[in-house]
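The next part holds the structures, each set out as structure tokens.
What follows is calculated from the coordinates using simple rules that are stated; it is not laboratory data. These numbers were taken from a predicted model, which means no experiment stands behind them. Cβ atoms are built from the backbone, for glycine too; each structure is taken alone.
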Structure 1
Amino acid sequence: MKTLLARIAGAMMLAAVPAMAGEAPTTLATRLLDQLDAGQYTQAEASFSAQMKAAVPAEKLKAVWESLPAQMGAAGKRGDAQTSEADGYRIVVIPLQYANGGLQARVVFDQDDQVAGFLVQPAAPATAPAPADDANFSEQAFTVPSGSEGKPGLPGTLALPKGKGPFPAVVLVHGSGPQDRDETIGPNRPFLDIARALAAQGIAVLRYDKRTHARPQDFKAGFSVDDETTDDAVAAVSTLAGTSGIDAKQVYLLGHSQGGLLAGRIAKAAPGKLAGLVLFAAPARPILDLLAEQNRYMVSMDGSISAQEQSHLDALDAAIAAVRSNPDARLMEVPGQFWQELEKVDPIADARDSQLPVLLLQGGRDFQVVDADWQLWNKGLQGERYRFHHYPALNHLGIAGEGKGSLQEYARPGHVDPALVNDIAQWIKARP
């Protein structure tokens with residue numbers, strides 16, 4: 001789950017800036033950020049393509065950009081720009097420092113020097129260290145073949161216990177937005193924590209880069225829920241089941257946040273391939289209702305809502321109404337077609353119809369997927385096939401904390417609670 005304000009794993013905003021012939025992409029990207037910092041949103045919009053002007057008018061750009069200090073603290077200095085090229089696009093990444101953590105602006109230029117993409121996301125962390133030499137598991141590169149013809153595969157990592165297999169295994173399915181294989185959010189890597197902790201207990205785990213992260217250029221036009229998540233998850237399950245050392249009859253799927261919402265859908269698209277589902281912080285209500293709810297929670301944490309914040313909330317409500325009624329409208333640069341399809345998903349019915357055993361996990365300090373969702377899951381899934389674990393101190397990432405949950409705590413380093421991972425391991429080991 002993400003928010004329009006910062007979209008926890010990254011906020012996608014599209015814009016363009018006036019270009020002078022021969023100007024370097026770093027110059028263009030810096031000018032864009034200068035305009036945003038100066039509040040010159042109309043000037044930034046002036047060079048938008050027709051599609052960009054329709055998708056991100058100046059008022060929307062203003063609402064999103066000015067919300068960042070409210071979440072991340074006062075803005076500081078920018079870091080040095082880095083440039084690269086991919087598929088004919090020029091990409092500039094500029095670190096953005098705030099009082100409560102780092103972000104980075106990723107600006108993508110097309111061949112006409114117009115900005116084709118503008119992604120604000122948590123700063124890229126250092127590469128995860130390799131497992132310790134004495135770890136009882138190893139990690140190896142793993143490619144998830146495309147679930148759709150003509151699309152490239154996705155890079156991933158398989159954590160495989162040492163010793164004699166075959167081993168039970170888990171496929172990790174991300175939350176919403178462009179996620180890497182570790183589901184990196186600020187300095188935190190919940191999927192890395194879960195994968196290594198389960199592997200240490202004799203359970204293989206596959207994690208892979210989500211297609212929107214690995215291939216963002218493929219999502220400029222309309223796309224479906226299956227394009228974004230389901231097809232690749234099904235391919236990951238099938239490929240893992242056929243991998244040496246894996247018990248094909250003991251492959252499970254763990255869906256976090258939106259991944260949990262779609263877990264039953266994935267299971268139905270892979271009949272007979274899964275032994276069970278783990279739903280971690282999974283929504284049970286319409287996704288756009290939760291999006292509006294999350295934003296209201298965050299802007300009201302100090303007990304009041306300013307006129308500017310209310311203006312943002314009103315704009316968000318209008319944008320939600322637009323994508324619910326118009327498949328061509330966009331919210332956070334995601335087309336209405338996708339949002340409408342996602343809202344038609346009935347996660348409880350899908351999980352029930354899968355006929356699989358289900359383990360549900362929920363943090364008590366989660367402000368993104370809250371007690372209302374937890375109660376609906378408890379009411380909708382009753383019987384011996386279902387197990388529930390609630391952790392009062394945990395947030396949406398499964399990390400312990402105190403007080404009310406907040407976006408700012410995602411910028412503080414932590415690790416998924418060992419009790420949660422142990423509950424997953426014990427549930428899997430108890431399966432026949």
Structure 2
Amino acid sequence: MTTTPPPTTLLLILDACRRDYLTPENAPFLSGLLKTGVSASIESPPGFTQRTTMFTGTYPDTSGNFQAFGYNPEASPFRWLRKLGPLNSLYQPRKVMFPARLAVKKVTQWVSGHYHTDPAWIPATYLPNFEVVEDGKPIFEPGALPLTSIFDLCRDAGKSFKYLAHPISGNDDEIFQMLLDTYNNKEPHSLVFAQFSNLDERGHHHGPLVPEGRRPARNQKPADVEVMKREIREVDRKCEAIYNAMKANYPQFAFLAIGDHGMAPVQEKVNILKELKQLPLKAGKDYVVFVNSTIAEFWFQNDRARDLITNLLDQAPYGRIMREAERREHRVWWTHRRYGDLLFAANVGVLFWPDYFHVVEHDIKGMHGYIDKPEETTGVLASGGTLVQGPLELGNRNLVDVFPTLCNLVGVPTPPTNEGKSLIPQTVVHAP
């Protein structure tokens with residue numbers, strides 16, 4: 001006797017997939033879904049904790065999650081590094097130093113008992129001031145996120161879910177095969193979450209693919225363009241195979257492919273750390289700085305440091321200080337100091353380099369995370385399936401809307417903390 005599997009929803013994140021990537025030439029399947037299913041341009045809130053936004057339906061000022069690391073010198077798992085003194089200077093963001101990075105990670109995990117202790121490439125001068133924000137534990141586990149998540153709701157409702165992304169796997173081919181196996185075996189999951197990350201990795205190192213007439217990355221070569229075209233076609237091929245497996249095995253299903261953010265071409269690199277060294281201040285004593293690729297955060301230990309750094313940044317042509325009104329507008333304002341006494345936002349196309357996440361030997365040609373969101377820094381929704389009634393174009397929507405969409409499709413109540421609006425306008429009624 002053949003058992004009919006229950007309704008299933010797939011949320012497939014196409015990391016850093018710009019909407020204009022999905023052309024009939026480069027992505028025939030996904031571009032077709034844009035016309036027949038529910039589609040939208042997806043804007044990501046500022047910062048680098050998109051999973052918190054997607055899985056809780058909240059903006060950074062509500063969830064408290066904004067960047068990968070937060071300021072907490074009293075409870076930082078890296079506090080032990082203060083005892084090394086001058087030896088800290090040996091930890092540098094270079095390929096040859098990967099063993100040192102691994103050693104810091106392992107020792108920190110042993111000393112602190114924390115789950116995630118990757119120090120990225122935060123200079124050892126500053127590292128003891130920071131703690132990991134979003135990856136304190138696997139994100140699907142109870143209590144992993146500060147507010148009720150879609151995974152919590154599924155557990156409470158007795159609905160099965162399957163998580164196929166970091167830390168389960170970060171390899172696109174592995175995840176693709178796991179998805180095919182899941183659906184060909186008719187596994188009874190109400191929700192499956194997976195992520196393809198190659199577009200993000202390729203976009204950083206080769207630059208995003210831009211339409212004709214748009215300005216490409218400063219150092220992008222024809223070979224880089226071909227790499228991006230091949231990767232987009234490969235992602236499209238995988239998506240079509242997964243969709244067909246769902247269609248063949250599930251009477252009721254929803255396929256949501258979402259670019260969680262876009263990717264902008266890098267036109268200029270600015271070394272903020274070098275500029276700070278010109279000031280008569282002592283790093284780590286007078287101030288602390290965290291250099292994300294597109295946002296620099298500052299903590300001041302005295303008024304002199306605040307005045308000198310504020311004056312320097314006010315005159316900078318490559319970005320702007322975010323004052324309170326703008327931070328409130330973009331939902332990145334807090335009364336605590338976790339994410340800086342001052343936020344300095346890069347102009348679109350400007351890369352703060354070196355930052356704390358890449359080795360200096362890499363030539364980064366594409367970046368995301370800008371406060372301003374022109375077309376090249378927005379993602380995309382392409383959806384289809386029996387639970388999705390299209391065609392419908394929603395225009396510009398926010399990543400926060402993914403959470404209530406999943407609640408709708410999976411059939412769980414949306415909690416009062418939710419700040420989004422479902423991307424699937426109809427109420428889904430699951431057949432018994």
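If you rank structures 1, 2 by relative contact order in percent (Cα under 8 Å, 6 or more apart), which sits at the top with the largest value?
2
Compare percent of Cα pairs over 15 Å apart, for residues 37-116 alone across structures 1, 2 and report the one with the greatest value.
When percent of Cα pairs over 15 Å apart, for residues 37-116 alone is computed for each of 1, 2, structure 2 gives the biggest number.
I have 16.0 for mean count of other Cβ atoms within 10 Å over residues 101-108, calculated from one of the structures 1, 2. Which structure is it?
Numbers: 1: 21.2; 2: 16.0.
The read-out was computed on structure 2.
Work out the source of 5.3 here, i.e. which of 1, 2 gives that when distance in nm of label points 7 Å out along Cα→Cβ at positions 133 and 285 is computed.
1
Work out distance in nm of label points 7 Å out along Cα→Cβ at positions 45 and 261 for each of structures 1, 2, then name the structure with the largest result.
The structure with the largest value is 1.
Given 1.24 as the derived value for Cα Rg over 2.2 N^0.38 Å, for residues 61-276 alone, which of the supplied structures 1, 2 does it correspond to? Numbers along the way, then the final one.
Working: 1: 1.11; 2: 1.24.
Derived from 2, not from the others.
From which structure (1, 2) was mean count of other Cβ atoms within 10 Å over residues 93-100 calculated, if the value obtained is 12.5?
The read-out comes from structure 2.
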